[in-house]
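Please treat every number below as a calculation from the coordinates, not as lab data. Since the model is a prediction, treat every value here as computed from it, not as a measurement. Cβ atoms are built from the backbone, for glycine too; each structure is taken alone.
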Structure I
Amino acid sequence: MVGRVSSSAGDGSGGHRSLDPGGVHRWAGELAGRGYRPAPLAAGVEGAVFRLGNGAVAKVWNSRTEAEIARLATFLDAVGGAGLPFRTPEILDVGHLSDAVFSIERELSGVPLFPDHTGQSPPLEPERLRCITDVLAALAAVTPRDELKVLPVLDEPDPLWGAGDFTTALGRLVLDRVERSCEHMRAAVPDVGELARALADRLSAMDAGPDGLIHGDLIPANILVDDGGRVTALLDFGFFSTVGPPAFDAAVAMAIFDMYGPARLASRVAMEELVRGTFGYPWETLAVYLAAYAVVTMTLFGSSEQEGHFHWCAEVLRRPDVMAAL
């Protein structure tokens, strides 16, 4: 929650209830009334995080139901048993406040690889960048299990896929999201309908190779490291977490490493070179997945280019090198 919670760049549209700052204060008071000693840690679209002490945090969810948290717990239990070389979140208990569900989780040690929302671009230091490729490699090696497919992606009501394959399911999601939001998307990308059909066709024809675990939101703030620069934990599963081809996670990670910083163009070049050089993924494969990510997340936080994520997605879909892959 820390990474995506603190990344609310929009108006709260796309299925998320806008977070009321007064609600965060009220939640803290309600947790204190239950005997906890909450210290605010992060807040944003999905809710708020409070440090409780004794190695625990409380996450108060802005819109999620108890059933959704239970499903997340099932997924996180499977992640915890996947043999990853770093720690991942674990839900210990679930409770109710006056207007929200909260979960008690173990606090994970470490500091963000690079903190979110500083207004600066992350430093392009080789040892820091290797942390990202190390995490991607570890996720790629996870053996797929049905429990790792149980989460919906984005604000969808159902899991992305069960039977069949990831790329075909992603193609269907591309078409569905464009059909629902075509008017808004077309204002920024006039040929978005034709683009979506071409993208779905391209995805259905791809030979994606073996599946691994997709995190789906590998911003640097979601990777925790120790004083020696070693990865200690990975946060914020749930935004686009499922089973699928590791190249999808790599394409998203390289693109969202620096979405809005002043050196984002240099960051983009460095990350694309890093991912291609480390894993050998063809550019066309990465570009198709990047275009799909841009389409399906475009209207999640807003419906015009005045909202940062919408504009970022539109810029991806206007890139000649991305469109050439379709």
Structure II
Amino acid sequence: MKIRQKITIYDIAKKAGASPSAVSAALNGDWKQRRLKQETVERIKQVACDEGYSANLQARGLRKAESGLAGMVLPDHENRFFAELSQQFAREAHDRGLCPAIVHAGRDADAQLRSVESLIAYSVDLVMIAGATEPLELARACRNSSVRHVFVDHACAEAPSVVTDNTVGAAILTKTLLEDMEVPSGSDPTTWLYFIGGERSLPASAERILGFCQETKASQALFDADQVMACGYEIKETEKVLSALHARLGQLPAGLFVNSIGCFEGVLRFLSSLPEEEISKATFGCFDHDPFATLSRFRLRMVRQRADLMVAEAFRQLDSGASKPNLIRVSPELV
């Protein structure tokens, strides 16, 4: 006799053409808060009934066994900071006897939500979310399924969050760069310090831009809104924007604050087309850290985000059962 496999919400989601979190909300009675359509809920319930899921529903709230899986969702593994977060997460998970399940979801909000829902469908014991584009939706998906969760890098207004103190870190880097430069002149844009990279709509970038603007203003070195060039995180776009600035100024600016190591790669690509003599006259800073970059033959300051401290604190929040909003800032270090 063939034994039928246990039906999960993941199976129901596939058959009903819905997401696992939608299935969970429909079967738990939380679908109105999720703003699901009545017809979607009825379809999900019908599939659950057809598949004999009712017995599973009764036992669902009584389940005490843990899967032993610890889930993490992050934008990518190429960025050194996210790679360090991933490595630290794996270490902390293993120290607790958990098996880490780490998903690269990019910056797309829907892709991040699908990733979180998939981890929930596999009954992970906890979820750590880094670089969330729309954190509220992710937090609600976890909360609806009673899964412990914490946010890292980008904060969530409805959950515990551990982030870098971006504003303070950016101000320190900006002040250091200005001290390494000649005093900027308001009438000569070639002497200015410029900010390049990142997206104003993302919390980390917005905080770094704030720190940059506060410090340049305090140092009487903020002359024009064009000093901030928030062109995203793409390497090619950063290279293109720096090339346009170089063409406009006729040379490199005296100082450049680069927001992230990915953008720094775009800067390096453009610099490779310039004579070393011109490059040596400029001062560079990067809000990210790569030990190989410090071997560069031009003036370079870098800020290292403490992935180790951030992940350790995030696990402390999870271990304590914290669920209420709580924002913890971890200071970066200048290297």
Test item: FRET efficiency 1/(1 + (r/R0)^6) of positions 102 and 182 (r between Cβ atoms, R0 = 35 Å, to 0.05) calculated as 0.15, pick one of I, II: II
Distance in nm of label points 7 Å out along Cα→Cβ at positions 38 and 310 - structure with the largest value, from I, II: II
Kirkwood radius over Cα pairs in Å, for residues 166-277 alone from the coordinates reads 14.0; which among I, II: II
Among I, II, which structure scores highest (criterion: relative contact order in percent (Cα under 8 Å, 6 or more apart)): I
Comparison of I, II - label where Cα Rg over 2.2 N^0.38 Å is highest: II
Which of I, II yields 19.9, 56 [Rg and Dmax of the Cα atoms in Å, for residues 22-213 alone, calculated]: I
At a computed 3.3 (distance in nm of label points 7 Å out along Cα→Cβ at positions 206 and 246), which of I, II: II
